[in-house]
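Trainee: So, here come the structures, one by one.
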Structure I
Amino acid sequence: MAEEVAPPLDAAAFKATLNASDAQIADLEAFRGLLEDWNQRMNLVGPSAMAAFWPRHAYDSGQLLARAPDAKTWADLGAGAGFPGLILAILLKSTDGARIHLVESMAKRCRFLAEVAQRLDLPVEIHNARAEELGIRVDIVTARACAPLVRLLGYAEPYLQRGATGLFLKGQDVVSELTEATKCWKFEAELTASSSHPDGRILQVKGLSRVRPV
């Protein structure tokens, strides 16, 4: 059994746990500052979530890279405040060919994502659109707190059918979500524990097809 790793509680612990560079930590700190500023005018994350930025947001998002170390192109569906998409973009910023597609239907959230991407010069493309309407070809499609799995698979269907693997951050209800999803979808699933929270799970999905209309 693999040794459990405690989630990093601050920037120094994040750097040590994910082997992040000084430049990446600086970008993450800048992102945190922008998020705090915008959050005063727009409800992007709850106030308590800001206090837990490193374990709840940064590390929860960043741990995905270890599940797909060779992936360079990602699509984050329902990107919201940029988790996991902006975190992944910061960590992949110096990787040749890296591209993170942030898909968000709310224009005001897209403005925030664009501000962070521009300030930090991130390898990001922002799509103010519904996820299921896009035809982007990527290595990985991901999402966090976007929708129950039965609906999330509908959003991710165009990406998965173009060869992407799904890596979705889920909570303690994921087993019941999987049960419900199998009524409408056929797919290969692999569930592993999240390193950021004992109730968290990372769901890998491949080979998606419809059983009946959602």
Structure II
Amino acid sequence: MAYVAYFSSERELARKPRAEMIAETRAKLLAAGRRAFGTLGYAEASMDDFTAEAGLTRGALYHHFGDKKGLFEAVVAEIDGEMTARMKAASESAPTRWQGLVDECTSYIEMALEPEIQRIVLHDGPAVLGDPASWPTASGCTASMAANIARLEEEGAVVDVDPEAAARVINGAMCYASQWIANADDPEAVSKKAVHAFNVFLEGLLKKPA
């Protein structure tokens, strides 16, 4: 019966469109890599950890991601995309544009408490991929925040400031605060202090009543 079931499964795979099979293989490798990097860390995770769990060969890994670093970069990009979506949701649910900016930034800092983000994005990410400011998603994040600050300036909510400069300074503060939390002996306590200090810092942008 197992023999028949095996070939039945093979026939099902053979009937799948090539694009769907490629997407499934990539997704399996990404999921396996994410689990390995999240539990073992980049240095300890091996090619066999990814391929054995996914039930695939090293050839599939090389084909889709090139090598271990390529897979790690894809995993970081996937998590980064999820973090961006969460930040956007926090911003969009706020009652005002200013509060949306505050909530968006605060949500990023608070994510540093999550073990997977700590290990993959904040610990191993910079060590393997270099300065986060040079990652492919960094420019888009800066541009989005700069546009938001420019709109707040037009509305008269914040002081006159170069939007790009302000966005880069804010992003730098967010990243440093997150690194501080991720590497702290007591991340919960440090997170509270970091969020409070960041909000005080951010309020410096608000235009004071005449």
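Quick note: the coordinates plus some simple rules give every number you see, no bench work behind them. Since we're looking at a predicted model, the values are computed, not measured. Cβ atoms are built from the backbone, for glycine too; each structure is taken alone.
Trainee: Given that P(r) over Cα pairs in 10 Å bins from 0, in percent, derived from a single structure, equals 8, 36, 38, 16, 2, which label among I, II identifies that structure?
Mentor: On the way: I: 8, 36, 38, 16, 2; II: 8, 28, 27, 19, 11, 5, 2, 0, 0.
The read-out was computed on structure I.
Trainee: Further question on the same structure: Work out which structure the value 2, 14, 27, 26, 20, 8, 3, 0 belongs to, where P(r) over Cα pairs in 5 Å bins from 0, in percent, for residues 31-126 alone was derived from one of I, II. Walk me through the numbers before you get to the answer.
Mentor: On the way: I: 2, 14, 27, 26, 20, 8, 3, 0; II: 2, 13, 21, 18, 14, 11, 8, 6, 4, 1, 0.
The read-out was computed on structure I.
Trainee: Could you figure out which one of I, II the value -10000 for helix-only ellipticity at 222 nm (-39500 (n - 2.57) for each DSSP H run of 4 or more, over all residues; to 500) was computed from? Spell out each step's value before the answer.
Mentor: Numbers: I: -10000; II: -23000.
Structure of origin is I.
Trainee: Between I, II, which one scores greatest on distance in nm of label points 7 Å out along Cα→Cβ at positions 63 and 159?
Mentor: II
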